[in-house]
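Every number here is computed from the coordinates shown, using simple stated rules; none is lab data. It should be emphasised that the depicted structure is a prediction, and the values quoted were computed from it without experimental measurement. Cβ atoms are built from the backbone, for glycine too; each structure is taken alone.
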Structure 1
Amino acid sequence: MTALLPVLDTEILEDIKKTMASKFDEIVNYYLEDAGEYVFSIKEGYDDNSAAAIIHPAHTLKSSSSQMGAMKLSEIARKIEETSRESKEDGSSIDSIKELVLSLPDELAAVNDAMKAFTKEQGE
């Protein structure tokens, strides 16, 4: 399912641009900066084998990515959050999210590139 999701839902970005107008570039930059911090925190939590440390940044990345139209990144974060919550509750291993965690930097880079291309296209 995740592989079929687009990197960006440009309709969402277009709506944000209409609503926020001159603040759009600033919002995109804040999102990308924050998303990078959440990806780092998730990786750090995974490296520490701490499901509890993963839940909040994964939840926030999921929500903010969805609001910004980064649907595939949002879905990856949702799966990480869900598995981490289950692991915290039942004590199971978080090993099953390894590939998802490792995919985050590449997916964030794809989102970054797509958002920059969208912003450039909108500016022309």
Structure 2
Amino acid sequence: MDSERKVRHGIQLLRLLKGEFTVSEAVDIIELVTKVPELVKRILEVAEREGLIRREDGKIIIVEQDAVEEKYDYPGIKKVECDDRCRRCGRQLKSCYYIILQDMEIGPLGVYCVRKMGIEED
């Protein structure tokens, strides 16, 4: 996957989040898309430039979607029964969640990790 596509996926992922995160937590979430430090930094820079996030006191704050000029439609998240491990925390799963971006699925994830990111199940 090329770097521009990874940046686009990182931005799409951030648009699904709600709340505030430490920089470390935000990086951990972005690493679901890419583990390349330069791309993670670029995703955060683009998100800040587009008004999707703002930095405050060492935190990354997700700007409410109503405050963002453009509204984006994403399929969001799907749940399937499974026998797998969470991609973020490694917990054993019976129900797997997948974050659906325009042309990528991220998962499997457990409900705890999905809720911690502030993503709501449809």
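Structure summary
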{"read-out": "Value 2.4, calculated as distance in nm of label points 7 Å out along Cα→Cβ at positions 78 and 102, assigned to which of 1, 2", "value": "1"}
{"read-out": "If Rg and Dmax of the Cα atoms in Å is computed and equals 15.0, 52, the structure in 1, 2", "value": "1"}
{"read-out": "Which of 1, 2 leads on relative contact order in percent (Cα under 8 Å, 6 or more apart), largest value", "value": "1"}
{"read-out": "Answer label among 1, 2 for the case where Rg/Rh (Cα atoms, Kirkwood Rh), for residues 46-93 alone, calculated from the coordinates, equals 1.15", "value": "2"}
{"read-out": "Origin of the derived value -10000 (helix-only ellipticity at 222 nm (-39500 (n - 2.57) for each DSSP H run of 4 or more, over all residues; to 500); candidates 1, 2)", "value": "2"}
{"read-out": "Origin of the derived value 2.5 (distance in nm of label points 7 Å out along Cα→Cβ at positions 6 and 86; candidates 1, 2)", "value": "2"}
